[in-house]
Structure P
């Protein structure tokens, strides 16, 4: 996966796929919100921004629950922008599967994938996937060690 030079400032786009409201003040569909994020990513690439980072949430007010899938769609429609997660919630995921998904994305995108791992500031994924919130720190530590 691509390494970003720490001496270089990189401008980019960050999104959780927040669900916007239409002109009638009603939330748009998750599908429409995801398509909008893809359009924004394509535009960011055309404007030579350095990175698009997509966050992961498992709530109704955010459309992106699988950033790697949306980034894979962007990989086929962009040429140079780095495709990053912002953040992949490792605590409630399988570290081997995360590695495999981002290695696949890296292959599809010609080395433009970057995974950003975190424990999650929103904790909705813990009970959803059968984890106990009391294990918040332990889960991240164990899974990060496996990822490395």
Structure Q
């Protein structure tokens, strides 16, 4: 990748706007810009207040400025297959039990439990007791559905 620094930053900024929530390595793959060069330009974009980052599972995911915390949190979660499956299932079937979730998405109970804890801690998923069973739901379903449909529908 050659070109003036401003051209590279414009390319990076456009790529982040079109693909919010990417990791640095994903941005590098998508733009063809080496990671070290990319990190320099991304930091410049952060200082120019055009890009922000959000820590997700100890990694930084990048967004163009303008996303709400709920939108950014939803995108971070939707970038990973199992949380995406859980959120999609809960959007379609709110009030699903843990057992129903684990069998529906065909992942181990420990995997579902870890993902559900992360989604609950981030405020995306809530739960309540339905008789003797704890059931789960997406807290801001409209926003999560919008992010799912906009960026992750195939």
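Bear in mind these aren't lab numbers, they're just calculated from the coordinates by the rules spelled out. Since we're looking at a predicted model, the values are computed, not measured. Cβ atoms are built from the backbone, for glycine too; each structure is taken alone.
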Origin of the value 19, 40, 28, 10, 2, where P(r) over Cα pairs in 10 Å bins from 0, in percent, for residues 32-95 alone was derived from one of P, Q: Q
Value 23, calculated as relative contact order in percent (Cα under 8 Å, 6 or more apart), assigned to which of P, Q: P
Per mean count of other Cβ atoms within 10 Å over residues 16-23, the highest-valued of structures P, Q: Q
Computed -18000 for helix-only ellipticity at 222 nm (-39500 (n - 2.57) for each DSSP H run of 4 or more, over all residues; to 500) - originating structure among P, Q: Q
Label whose coordinates, when FRET efficiency 1/(1 + (r/R0)^6) of positions 24 and 72 (r between Cβ atoms, R0 = 35 Å, to 0.05) is calculated, return 0.60 (choices P, Q): P
Comparison of P, Q by distance in nm of label points 7 Å out along Cα→Cβ at positions 48 and 80 - largest value held by: Q
For 0.15 (FRET efficiency 1/(1 + (r/R0)^6) of positions 40 and 128 (r between Cβ atoms, R0 = 35 Å, to 0.05), calculated) the corresponding structure among P, Q: Q
Entry that produces 2, 9, 19, 19, 15, 12, 10, 7, 5, 2, 1, 0, 0 once P(r) over Cα pairs in 5 Å bins from 0, in percent is calculated, selected from P, Q: Q
